[in-house]
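A.B. asks: Next up, some structures in structure tokens.
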Structure 1
Amino acid sequence: MRLIQCDYQGQVRAALVENEQQVRLLDADTYTLAHRAIAAGKPLSDIVESSVTDTRLDYQALIDERRLLPPLTHPDPAHCLVTGTGLTHLGSADTRDAMHAKTQVDDAELTDSMRMFKLGVEGGKPASGETGAQPEWFYKGDGDCIVAPEAAIPVPAFAEDAGEEPELAGLYVIGDDGTPWRVGYAIGNEFSDHVTERFNYLWLAHSKLRACSFGPELWLGELPDHLEGISRIVRDGETLWEKPFLTGEANMAHSLANLEHHHFKYTNFRRPGGVHVHFFGTATLSFADGIQTRDGDRFEIGLPVFGRPLRNPLRFEPDAPAIDIHAL
């Protein structure tokens, strides 16, 4: 079962994806439906089935009219936390072999990144009931950094780079008792400044403070262990760059449960009513192939089981004036 959210007569409403051409409107937004499910002690899919209306909408028209929204939002963006984990994916077979070879040396010879990767390979998939290795973790922003599917991703004037990161995103709401509930998964473009990160890994935090996007569709239920997708950049109507990518637990050093545990173990991430968008990491970047994006380039990230691809053009912002800090 897959859901979207859209602007319907000025209201945020969820809709059930019936096929590639048509969606069926629900009587509330995804956030409200999730809290109904928590209160009723039922799967979200049951609540969706009991919340359908008779209104059907043309999917392509929603796209053409720019009415698509992220598939999960909070009424107040300040109560949505966007985060992620890195060094989580094994990548292709060749990359995996190379990374394993590099880890077969004394720990003192490893870079910090390779040491983190090795920790994940050796301890990122613990047995049930056990705690695994901590992953790399980063903060992206609150709900205001989320860009809707099909909308332009802004590139700030101070940015050194504007690169896609195709990956899975987990979407969560926090119950009234502080329990995290996974609503589902979506395709994500975590989007980062790789030139800034490459200069010094201690600037990773700066490189992640950018916009991002996820959707358009929300996958309910458990994921396949192996997922194959395509990441593409289109420039002036022509494909500039294209590459397959792998995700899902079979292609990861960490289990999703381990990544979730190390995020939600912090009490300040379990505030009742909050929404969390957590990116699970990637293994494929156009930046690694020497691609430099431009204003107007369009990212397209597709995983067939998630329905329609996530598409966003780039919009480079003009120089911004210096920020004046005033003393009180």
Structure 2
Amino acid sequence: MKLVTYLREESDQLAILVDNQLYNTQDLHPNLPGNMQMFLLMWEDVIDIAKEADAQLKAGKHVGIATPIPVDRVTLMAPVPFPNSCRDGYAFRQHVASARRNRRVEMIAEFDQFPVFYFTNHNAIQGPGNVYCMPDHFDKLDFELEAAIVICKAGRNIPAEEADEYIGGFMIMNDMSARTLQMDEMKLNMGPCKGKDFSTVIGPMLVTPDELAPLLTDPKPGHTGNAYNLKMTCHVNGVQVSEGNMGDMDWTFAEIIQRCSYGANIMPGDVIGSGTVGTGCFLELNGTGKLNNPDYPEQWLQEGDVVELEIEGLGKLTNTIVAEESDFSILKLKK
């Protein structure tokens, strides 16, 4: 099942997507809520109703009083527009190893011992469309090609062997990054903070795990949880700059959930990102290029760039980089 949130009369409306047509959830069945927040809170009571409506729509049957709405006629929001929290993991060994190699430092042994994550600004979650950036953000502005999940039921101290049951669905994530701000902050062993908190993009839809079942694959040796063979790409202005696979995650989402929930409650509506896939950002690509050729021309995102992240089965997430009408700089305030 593919769930979409779109803007309807200045509010967020939840719909099921079938054959490029949207069907408002509350029009499919009176017990289905009309927004994602309530859908996640009521997950165990409503998911079977929604899946049955989805199956009937796919079979070409009319369901409830729902009228199909072409998806290209609405303004899409983030599938989970108001998450309780947003964590981002560090699951792809290839990306970590390449980034450290490019900085001429050894691979860190702790990567293979436990998964890590950081909290980012859940109030900066957005969906497809414009990403508004301040002047300092354009100092080495970067994309990050990732997958993300949303939690669909509350839990605490969840073992990895059970953790996939807490995943409501999968999305594409673009963890936008202002690298100069990020690197300045992390010299103080703090952050990432201002280098990350201006925009995290998720979308364009939330895809439930059953939809991806044919693409299940084995996790990496020694790891626990579901893995998926899903091709991942990024294009900037129509030119492919990155390619990876979600199956290359070393730490599974189940293992990340296990760590997130240790001594802490996770709640319906919590979003968790995978971290960057190998080759999945300009920081890594530029570093690799310069390692091989000192004259390699660095590339960063610029005003007007169109960024398209695509993951097999999860759709295509498209954003345009837009400059805020401001010349205010916090970098210029440095003492």
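Just so you know, all these numbers are worked out from the coordinates, no wet-lab data involved. Note that the coordinates shown come from a computational prediction; the quantities given were computed from them, not determined experimentally. Cβ atoms are built from the backbone, for glycine too; each structure is taken alone.
A.B. asks: Could you figure out which one of 1, 2 the value 1.00 for FRET efficiency 1/(1 + (r/R0)^6) of positions 137 and 241 (r between Cβ atoms, R0 = 35 Å, to 0.05) was computed from? Walk me through the numbers on the way to the answer.
C.D. replies: Numbers: 1: 0.75; 2: 1.00.
Here the read-out was taken from 2.
A.B. asks: If distance in nm of label points 7 Å out along Cα→Cβ at positions 65 and 177 computes to 4.2, which of 1, 2 did it come from? Walk me through the intermediate numbers first.
C.D. replies: Numbers: 1: 4.2; 2: 4.9.
Checking each candidate, the match is 1.
A.B. asks: Which of the displayed structures (1, 2) returns the greatest value of mean count of other Cβ atoms within 10 Å over residues 161-168 on calculation?
C.D. replies: Numbers: 1: 25.9; 2: 18.5.
Greatest value across 1, 2: structure 1.
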